[in-house]
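J.: Following this line, the structures themselves.
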Structure P
Amino acid sequence: MEHVSDRLCLLQVHAHPDDEASKGAGTTAKYAAEGVHNVLVCCTGGEAGDVLNPAVTPPSSPQEMYELRMAELRDSVRVLGYGSLHLLGYHDSGMPDTDTNHRADNFANAPLEEAVGRLVRIIREERPQVIITYREDRSFYPHPDHIRVHEISVPAFDLAGDPEAYPDLGDPWQPSKLYFVSWSIARVKALHNAYLARGEESAYASWFERGFDANRTDDFTTLIDVGDFLHKRRESLLAHRTQVDPNGHWMRLPDSVIREVFPWEEFTLARSLVDNAVPEGEFEDDLFAGVRETVNK
C-alpha cells in the first residue's frame, strides 16, 4: 500500500454543485495558492435544486438545469483553484418523500458498494494525503445526498489502501488524514452577531430557530485562517447564479467584517495515520500537519 507521493494533494467530496463554494472554499483557495493539488469530487448534478436567485429565469427542464449547474460548477472550480474535477455521476436525490427521491438513478438509492467503488477509483488515481468530507447529520440538515457523502467517504478512506478491495480500480493508495468540514456554533454565532451589530437581519436567525445549537457542542480540531481568501470564497458562491442572489442576505456581510469576527474555516479530524499531536486546548492550523515530511521533494 503506497503512502508517499511527490506532491501534496487535497481531495474534497461534496454532494452538489455549490457545496464546494459554501464549505471549505477559502481553504481550497489558500492551498491552491501554496501549490497544493486540489481535487473536487461532486457526487450529483444538482438537478433537483431550486432557482434561488430572482434574476435567473428557471430552466425549462431538468436537463437544462443540469447543464446550467455544471457550467456554474466549472466557473467556481476555476475561481477556487481546483486542479481536478471528478463527477461521481449520480442524479440529485432531492429531499425525502419527493418524486426525485424515488428515482433509481439518484445518489441516495445507488448501491453503496458501487458508490464507494467510484470514489475509491478517484482516490487511487489522484493519491491525496488529505480528504475532506461531511460528518453524519441526520438532525439539522438531513439531506439524503449529504448523508450519502458521509456513508461512502468513510469506508473509501480505508478501502482505497486495501489491495484486496476493488482490485480492478487502480493501485492501492492510503490517504493519511480524513476531516469533516464543519460549521461551528462559534462561527455561526459570530456572524449572526455581526449582522445584528450592523442593524441587519441575520441570515442565520433561522438556523437557531431550527435548533442548530441544540444538543451539540463544537468538536472541531482544526482552524484554517482564510482571511486573505474570503474574496475567492465570495466569488465562487456568486458563480452559482441559480443558487445565490448577489443582493440576498447571505451576501450582505462584507468580507472585511467576516475577517474581523471569524476569519477561519473549521474542520474536525476524524482519522489520522500520522503523528500530528496538538497540545491540549490548541488547534491545528494546517490540514497537512504531520504529512508534509512524507512528500518526496
Structure Q
Amino acid sequence: MGGLSAERIWIVLPIVVLLMFLNWFLEALKWRYLIQRIENISIWRAVESVFCGLTWAIFTPNRIGEYGGRVLFLSPRKRIMGAVAMSIGAFGQLVVTNVMGALALFWFLLSFTDLESFVLLGIGVLIVVFCGFFLLFYFNIYWIDGLLSRISFMQRFKRFFVIFSKYNKSELSRIMIYCISRFMIFTTQYYLVIHLLVSDIRALDIIMIVFILYFVQSVIPSINLFDVGVRMSAAGYFFAFVTDQELAIMASIAFIWLLNLIIPAILGSVFVLKLKFFDSSSN
C-alpha cells in the first residue's frame, strides 16, 4: 500500500465525492426525461425525488422502495405510470451492468483460469447471446406492453403498461446514454479509491473486476442497508487474483458503499420529512 500520502488523499477524495453528486444529478435528469410524457417537473424536484427514493430504497429488498419514494413527488393519478416509466430507466441500467459484467467475466475466465478452448468458446457464444438478448429487448421495450396485454388478469392495468410503447429508439438511446454515463462514474470512483490504496494493480484489472462486482450485485437479492457484506465478499474473492491487499480492497468497497448509498439516503431523509410536512399540511 505504498505511495499513500495526505496530498493524494486530498486530491482523490473530493473528486470521488463530487462524482457521487454528479452521478445522482444525472439520475435525476434521466428520471425527469423518463416522465416528461407523464408529468413535467423541475430539475430540482427531480433531484428531491431521487434522493427521497434513495432513503426508501435502503430498507427494502433490491431497492424496490425507491419507486415509492420517487413517485410521491408526482400527482397522485400519475404515480403508477411514473413507476412504470422508472422501471424502463432501471432496466436500462441493468442492461449496461449485465452486458459489461458478462464481458468482464469472460475476460476474467481468459485471464485467470485454465479452461479448455472449446469450453471458453462455448461460454463466449453464450455471453454474446446473453448480451444480444438484453440489448434487443431494451430497444424493443414495447414488447412488454404486447406480452402483458395477452395475460387476461393484466388487462385491467393496460392503461398503465401502455407507457412501454411510448418510447422510440431515439429516446431509448438517450436514456441509455444516461445509464452508461452513470456506469462510468461508478467505475471511476472505484478506480480512484482502489488505486489510491493499492497503487500497484493495473488499471485494466481494477476496471474489469469492478464490472464483475456490479454484475454479481445485480443478480444477488439484497437490502442496501446490509449488502455491503455481499459487495466485500465478492470483491475479496475476485481481487485476490491480482493483489494480496485484502484489507485495502475491503476498505475501498465499504467507502464507496457508504458514499454512494448511505450518505445520499441520509441526505434524502430531509426531503422525506419535507414531503411529509407538506402532505400533512394539505389535509
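Nothing in this text is a laboratory measurement; each read-out follows from the coordinates by a stated rule. Remember, it's a predicted structure, so these values are computed and weren't measured experimentally. Cβ atoms are built from the backbone, for glycine too; each structure is taken alone.
J.: Consider the structures P, Q: one of them gives -10000 for helix-only ellipticity at 222 nm (-39500 (n - 2.57) for each DSSP H run of 4 or more, over all residues; to 500) as calculated from the coordinates. Say which.
T.: That value comes from structure P.
J.: Still on this structure: Output the label of whichever structure in P, Q has the greatest value of mean count of other Cβ atoms within 10 Å over residues 186-193.
T.: Top value of mean count of other Cβ atoms within 10 Å over residues 186-193 goes to structure Q.
J.: Right, something else. A value of 20.4, 68 was computed for Rg and Dmax of the Cα atoms in Å; which of P, Q is the source structure?
T.: This value belongs to structure Q.
J.: Taking 29 as the value of relative contact order in percent (Cα under 8 Å, 6 or more apart) derived from one of the structures shown (P, Q), identify that structure. Working shown, then result.
T.: Numbers: P: 25; Q: 29.
Label of the originating structure: Q.
J.: Match the computed value 13.0 of mean count of other Cβ atoms within 10 Å over residues 122-129 to one of the structures P, Q, and report its label.
T.: It was calculated from structure Q.
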